[in-house]
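FYI, it's all coordinate maths here, none of it is from the lab. For clarity, every value in this text was computed on a predicted model and none was experimentally measured. Cβ atoms are built from the backbone, for glycine too; each structure is taken alone.
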Structure 1
Amino acid sequence: MTRSLARAQHHEHVRILYVDHHHWLVAWLRRKLGCGHDAADVAQDTFHRLLAAPAAAEQLREPRAYLTTLAHGLAVDRIRRRRLERAYLEELAQWPEPEAPSPETRAILLETLCRVDRMLDGLNPRAKTAFLMSRLDGMSYPDIARSLGMSLSSIEKYMAAAIRHCYEARHG
């Protein structure tokens, strides 16, 4: 089978899934997110992701279970990004006007924050806190230990775990 034929068949499978399940998925997301616009956006992102996943649509035995799992992950990412954006904008609002970054720089910084957040996802919360205190606040390990009320050896272990986690997230 040629690649273009396989791609066309994949698109047809996704189209059928879309026709059969899109309305249901949007309704499910609306109940979960409480917003029709967000529900529609996440549903579209879900089917877009499915289009990009070769052969996934053809092998689905429980399409609604797969779609809800995929949509849930995308919704969580959307919520996380909004929280980060809100915190970032609150921080920017405290900056003096001449020091505030340009809109382009803001967008780049926000995207970087989101990538760092995704990279740290799944990390032990204490290790994440220690890592951020070290890397963002420039705190020394002894200062972090004092601030968190932990031993220096615990902070060293958390930092080693965080660095290893980041390396694996970046390089597989």
Structure 2
Amino acid sequence: MDDIIEKAHQYFRTYSIVGRAHYIAWETAARKNKWLGIPVVITTTIVGTAIFGTLQESPGVAWKIVAGLLSLSAAVLSTLQTTLKYSEIAEKHKTAGAKYAAMRRGLDIFILKHRGESKEKRQVALQEFEEIATKFAELAEESPSIPDKVYDRAAHEFDKEDNRLATFAPKEDA
């Protein structure tokens, strides 16, 4: 039975990291969406205002060039924002992170429920754990991929937090 609980602890660590990595990826994609979105709004506003303001008079060549460059910049940024789909990516990562958190809580309950059980209950625990593993596999298939850099950051955060909490954890009876 100890081997099943140990494997559950390994899953807990792995999927805690994956869940956190999805939240980090969500934050990153949302931030990139703002980086593109804000300049789009600013440049289109400036271009629109400049064109409206020059309807009554003939602007100089320099103003025409500036307005043209701003208009081109706005079009490029808008196209990038649409093509890169950071808002959609952010939402997918946020959803995946929430699902991993829910699965991790289920794994926590599994560990609490089966820790210290007799060997006779092994088959029941193994079957339940197999169902959990299948759900994690399905979730991994439907979730967006996580860049290695983001996973490594989440692993570092988890290990740092895990070490901090270990100093306060009660010692298990031997």
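Among candidates 1, 2, the computation of semi-axes √(5λ) of the Cα gyration tensor in Å that gave 55, 16, 10 used structure 2. Quick check: -30000 is what I get for helix-only ellipticity at 222 nm (-39500 (n - 2.57) for each DSSP H run of 4 or more, over all residues; to 500), calculated from one of 1, 2. Which structure matches? This value belongs to structure 2.
Looking at relative contact order in percent (Cα under 8 Å, 6 or more apart) for structures 1, 2, the greatest value goes to 2. Kindly point out which one of 1, 2 the value 0.50 was derived from, the read-out being FRET efficiency 1/(1 + (r/R0)^6) of positions 141 and 157 (r between Cβ atoms, R0 = 25 Å, to 0.05). Considering all the candidates, the number was obtained from 2.
When mean count of other Cβ atoms within 10 Å over residues 21-28 is calculated for each of the structures 1, 2, the largest result comes from 2.
When distance in nm of label points 7 Å out along Cα→Cβ at positions 37 and 117 is computed for each of 1, 2, the one that comes out at 1.9 is 1. Here the criterion is distance in nm of label points 7 Å out along Cα→Cβ at positions 93 and 109, and among 1, 2 the highest value is seen for 2. When distance in nm of label points 7 Å out along Cα→Cβ at positions 85 and 101 is calculated for each of 1, 2, the greatest value falls to 2.
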